[in-house]
Structure I
């Protein structure tokens, strides 16, 4: 039977596992029918062989002595997966391209129902669940820019992933790793902001340099942050015109470490409202780096 918490619904399960697969780290969180939870993670090596990576995953799963009790597994993946269950792109681990992800995961978890989704989509699902908000836009700003949209308590669009990081916000903007120019990720990610700050300053800018520059209101730091804030506000306003979120949450490691970013985006977003169409309220995400892992566990709870 479904278990309703607030306005978002998950299903009760005798044992479920969430897996957050990253380019350098994999995290696990298991929840069993008796209420116990287990968490673990590992950093995998720099090799780019999919078979060895899967073997590392299988070996680490032995850290869960009660894994045989798991009946549902949700996996957060940063890769692009096609309708044939094959990975079509994963820049961090390109050797996985072409891997039949579905069969590989089902082999890792025999006897369990398995589902996977984009890590940004699942991060949004977890943030929406935590906030008890079934219509929510989540943007995570870190090494890249990701996120997702939850509509009526479910990830939107439902097919494919919500690639807000590749929403074009400036056709004359910087080149993105995807080959286009002006994507949100190429303009407003942590590395993009630091790179723009370095160009304005005329010398390299590290994360702590930017924090110090913003504290001292140095022009190069303020302008670099403002460019990223404008791009993020533009993306939020565009999505809001189409999908009308009740709330927008800003998260990710870079955003968490630069509190000025939230205020800057809020100010620029407010200026983009129009008569009869106010912009949605913007606030900080609540789960930090745990959002995708918690979302994977929620996905397992829906199987």
Structure II
């Protein structure tokens, strides 16, 4: 008989926080739409590590990308008229960014130059891109969230092949957000924020999807956001409304819950540090990076197709 055991509860510690020189609280169009018109000085998202161990994060309302070195020092890499969210490395030096306003954008991590990558689908604008992940073959999976929700379940999940073919895999998601593949790349997991759950999509050999189901159900005022996978196959779910990181086994049972007393909104997460066994999380209300040492290393994070 399988017995469910209560999850271990652990605390996240502050690794670093956005320096005061980068904080200028004010209202923006983004905060009017997403934060009830409150003044904000940042909203951190999109954590990803380079090969040298530097952590890159986005700041959505002010169109910024920051680099944080292993000692926790911050540097502004780029800023443009956009709302950048998820990031992955396209190659050793270029970041591919989901930009709510502009679609997919490329940021050179050395020079800070920004260029378009994919702005529209068949001349139709995206609703508002959110997050992305690559598989081992260079296929890019990304979510098109916009302002969708239970009132308008029309969020989309796309796959862009290395040859440039763009396939819409799902078109009925109430707020698709974080996205990650299983270690064997047979399943795609999508955070469904307004549905307060995570969907699981089987990826068939012919490239289609079938029998998409609800893998995990959360609760609270704001549902799952960023996702990550560790090498043991645990799915890690950032849950902003609870300020939790859920660590789920293959049954979607929580085996650990990571919590914080710093801020109230854990938005996204990535593995880094020694042996990639440290979990780093963006906490948006305080503009902080939180961390915890984990038992298992993070799963492989692939870059874009070879050129």
Structure III
């Protein structure tokens, strides 16, 4: 038997329990890893609370978690890695445990810490995906709401590297962090739209909302069209004619290998806020729901 975090009913972080479970067995194309780090993502909390029950119905008990990094210890037929390889990727059946399954493992370079390797997967792919969906090009201006958050932070870096002019909204304490990425940072909150107009007199071509802070109406007004705005965090998107982007994993054209290369080369940074032992998963969820974090929270089994 092995240890994993599970929940058997929807609810607050207290429904998360450290449980004895059988280690998962890899199927065709899969590898099993001994987990060294598992990222905590906002979607984990939405699933645990029941907010996603309509779209992602739970089959209890559930082991949460979307992505992890670790060492391969068992492989299925046709797997893309060998026993002993250090890898990262999306998990199949959850990541909050001593063992997890990966369907499309990506090699972890030595330059990446376990914490960064696990944290890069979902936030990196989300930022990459949305920039592609927007179609923003070099020389255009992109507004990123929540630029100091995990996804926004990566999106700003990717956009700046592509020659895009970036304006990012952030809290007062994070203005300097966002500015160091090469973006123009403006304080969020009342009056943010006027501050953005002052920071970008040339106008805003596209908006990436990674905050879900009720900014869609003014964002559409800034760009002149709902089609130029995408959110990953505001469920009212359709009311404003805005696209809600929610991606899956394991698709062809996976950008993860490129994101790994950029991070290993020091050209992309994923901020790690805090690590927790596996048994403290409930505390990690509570801390993130309270908005305490300034970067990624990571579980270390």
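The numbers here are math on the coordinates, done by the rules we state, and not lab data. Every value quoted in this text rests on a predicted model; they were computed, and no experiment measured them. Cβ atoms are built from the backbone, for glycine too; each structure is taken alone.
Could you figure out which one of I, II, III the value 18.3, 58 for Rg and Dmax of the Cα atoms in Å, for residues 81-240 alone was computed from? The correct label is I. In this comparison of I, II, III, the computed figure -8000 for helix-only ellipticity at 222 nm (-39500 (n - 2.57) for each DSSP H run of 4 or more, over all residues; to 500) is attributed to III.
If you rank structures I, II, III by distance in nm of label points 7 Å out along Cα→Cβ at positions 49 and 233, which sits at the top with the largest value? Display every interim value, and only then the final one.
Details: I: 5.1; II: 2.4; III: 1.3.
Largest one: structure I.
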